[in-house]
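Here, each number is a calculation from the coordinates, and none is a lab measurement. Not measured: the values here are computed from a predicted model.
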Structure I
Amino acid sequence: MNTRTRALLAAALVLGVAAGPLAAPAGAREPAAASRAHIGPDAAALAGLPDDDATAALVRVGGTGGSWRGSAGVHDLRSGRPADPAGRFRAGSVTKVFTAAVVLQLAGEGKVDLDGYVRDYLPDLIPAAYGKVKVRQLLDHTHGMPGADVPGKDVHDWYAHRFDVRDPRATVASATAKERVAPPGEVQRYGNIGYTVAGLLIERVSGDRYENQVARRILRPLGLRGTYFPGASPRIRGPHNHGYQVFPLADGASELRDVTVWGVTEAWAAGDLVSTTADLERFLLALFRGEVVRGPLLKEMFTVPAGVPGATMSAGLQRYEAEDGRVLWLKTGGRWGYNTMIAATGDLSRTLVYSVNSTDAKGLEGNPVAERITRAAFAR
């Protein structure tokens, strides 16, 4: 990281640590000054922001044991203002949970058969080579379709194309022009393409835009006023904390760039949602309580496909078994400058929503700040 970037981080750190303490658990007394570092389950999870891994973090933890809210870091490195705890952010692949929920609602209304072939709904888009892919397989990533082509091969190329506007039909055509990676139902391979197809399926069977269907079925009924779809706009509307990305340089050094303004049309129904931690927490609770997907179809979101080696993903969510044996259901998301997660135990005894302004949000290794938050939230 270059000298200028380190100077910005160092200056912001002084403001960020003092500006972002965790709130006390509901009903708790204000702690003495000496114990302020341990407000909430583990305030150390947010200590020291901004740092090399993240410039800000917003956290909401809930459950039967109480709740706490926290924010740390800065709104932006240049001003060093405290991070806005109510700020919007790019939720990335958490969008998939909303998309899966709408497909399951349509299935409950008899408009979609989860065991039906996708090509029967989209014959003009899905070629015969993918004629045996079922709707359910779009949602649990066992469809066997490859990813679409993307311009460039590294972050510099992708940054140069950050304002490109991509049509979802062209995205699907790019993917289905290739050979399948596996027969349908045999391999679970995570990616965006299944949910791009799912978004087009929603549009075909509803006769309405995907965004309108999510808004009508989920956003408005739950009062998620801070959540919206940006469409072709690369900007985040309303209050938000800036996102940054480390860019490697030819001389072996690196620089940190503000990547807040970045288009997301290539993700669409797989990852373009903008939201807040409060909205995602409300959605998470409603979903697990059966208020979004009702009846037997809710089980689809908590059922990993049988007979698929190593499968952990269901319709929209992912199953994770903690070291203490507890099973968590979660979904993560990553857009440039932003990492997000929603997670909960099945009985809602503990829930977590976070947004971390990661400096390498699409890196192969997990973000250390996000990992600390998750461990603290689900600690016994």
Structure II
Amino acid sequence: MLSSRQFVTRPALTAVLAASLVFLTACSSSSGRPKPAELQPVVALVGVKPAWSAQIGALDFSAEAQVTGSVVTVASSRGQVSALDVSSGRELWRADAKGELSAGVGGDGQQAAVVTTENELVVLAAGRELWRQKLSAQVFTAPLVAGGRVFVLAADRSVQAFDGQTGRKLWSQQRPGEALVLQQPGVLMAVRDTLVVGLSSRLTGLNPSNGSIRWEAPLATPRGTNDVERLVDLVGRVSRVDDSVCARAFQAAIGCVQTNRGTVSWSKPSNGYVGVHGDAATVFSTEGDGRLVAWRRADGERLWSSDRLQYRRLTAPLLLGRSIAIGDDAGFVHLLSREDGSLLNRLSTDGSPIVVAPVLADGVLIVVTRKGGVFAFRPE
């Protein structure tokens, strides 16, 4: 078992997170930000047309969209949680979490879970509140709902499990880590019968029944002379193919882990702060400076890189067949070739930054903007 450490108090944690955000946004000031790359004229080599749009309310936190079959569930900063039909955009239900949100949405099609800025885990079913549970620390990663339980990764690097129907706490696991944590989603997922979690620089496999440690796989080694330089938390999204899970360690590396054995397949230096995506052949990443990089999944060899979207503050990528979908801070969704990063098409939204990385639901590409616009696109 990992040794536990004292929970970080809320005032101290707030100060720590503010420090990490300074690092993330240092290049965004009007005086110091490099000029974004000019956009190329659009020649649509991949046919895509708008399918529908919806409005959920503004997003000021690092939200995640939950896709289950033909339903996508999203939430606004003010706690409005909406389940939308993927084919039409019709709202199936809407619920009020009764508080500003810091994390969400997680779900399994039956239940949806979010966390408020008051550290309350709220679980909803069919548009009504099922239960809520007070947590001891802030949360920035969407809860995982799986196997009749709700799992939470908190900012003090604790993992907790709750009964999905009653909210009763089942177990808690915690490990020591660096002083700083990122105010953005981390890694929390189920891989077969193992709960896979990002704890500091390690991808860790837990027994979901009791929280015991099955294995730990370090993707990066903290380095530097201060806490900011040593910050290497694993960030979402990840690329999973069978037992292979590839992830990013913030500002340090990209690597892949074999979760059936808990061993690192490879780890390569990479400076970025959003997650990765890919398939059995290739893993794609957007670097901190806006470069798109393709890595061979088998051994981590860099296949190519593209600077066509440099300094445009990109989301994590989403692989869609021959295309890679990436959002930027001007509200565009870029469809790029998986072969060399060349432009295949460009889609417009409402002009505000894409804040929820693109997701695919029932063949429909969906993005969410800071203004709360949900935009769906369908291949022609």
Assuming -7500 is helix-only ellipticity at 222 nm (-39500 (n - 2.57) for each DSSP H run of 4 or more, over all residues; to 500) as calculated from a single structure, say which of I, II it is.
-> I
With P(r) over Cα pairs in 10 Å bins from 0, in percent derived from the coordinates and found to be 5, 24, 32, 25, 11, 3, 0, which of I, II does the value describe?
-> I
For relative contact order in percent (Cα under 8 Å, 6 or more apart), find whichever of I, II sits highest and give me its label.
-> I
